[in-house]
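What follows is calculated from the coordinates using simple rules that are stated; it is not laboratory data. The structure displayed is predicted, hence computed values, not measured ones. Cβ atoms are built from the backbone, for glycine too; each structure is taken alone.
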Structure 1
């Protein structure tokens with residue numbers, strides 16, 4: 001755990017968050033600044049700075065990441081209509097928290113990616 005990482009503190013239960021899905025490797029919770037009716041963040045419980053460092057994830061976590069994200073979308077009720085999954089990597093892409101995370105966005109028709 002990185003002491004100064006807000007996502008590490010959320011995953012450890014030190015900062016309150018409503019987990020909508022969780023397992024031994026990941027937690028999912030609502031984004032504080034939603035861009036759609038459903039906007040969740042999926043984070044690994046262990047600190048990994050970004051997708052560029054994904055090889056630092058436990059192999060079991062890596063193997064289960066996509067299934068966890070899909071299960072989170074189903075639990076949020078957006079799987080049938082569709083949803084977007086985004087991982088911003090680094091400052092040029094808009095990554096604001098230095099902890100790997102995926103945005104699961106849905107609940108309405110989403111516009112194009114410009």
Structure 2
């Protein structure tokens with residue numbers, strides 16, 4: 001079975017950077033999806049303090065990403081990237097399951 005999410009080098013390096021600054025002893029980042037945004041769903045990221053029983057644990061390029069079980073079907077095959085330009089920097093999800101994405105890039109439809 002292929003990984004739910006793969007990380008680009010940029011994404012892995014940025015997560016390492018964030019984790020090294022986190023004072024709360026997180027063990028990785030958790031990625032999920034939540035309802036909201038103009039296209040219906042948006043990506044949700046937070047520090048993971050513990051492994052939830054239903055989490056899918058992905059270890060890639062020295063980083064742990066926990067995927068909420070309810071999000072697995074939405075995220076299957078997604079590549080997580082990190083983009084930085086003059087005005088902003090953010091994690092970008094390249095998700096093959098998306099059928100529609102809103103103009104601001106914050107939300108999507110499956």
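Quick notes
- Among 1, 2, structure where mean count of other Cβ atoms within 10 Å over residues 10-17 as derived comes to 14.0: 1
- Structures 1, 2 were shown, and distance in nm of label points 7 Å out along Cα→Cβ at positions 26 and 82 at 2.1 was computed from 1.
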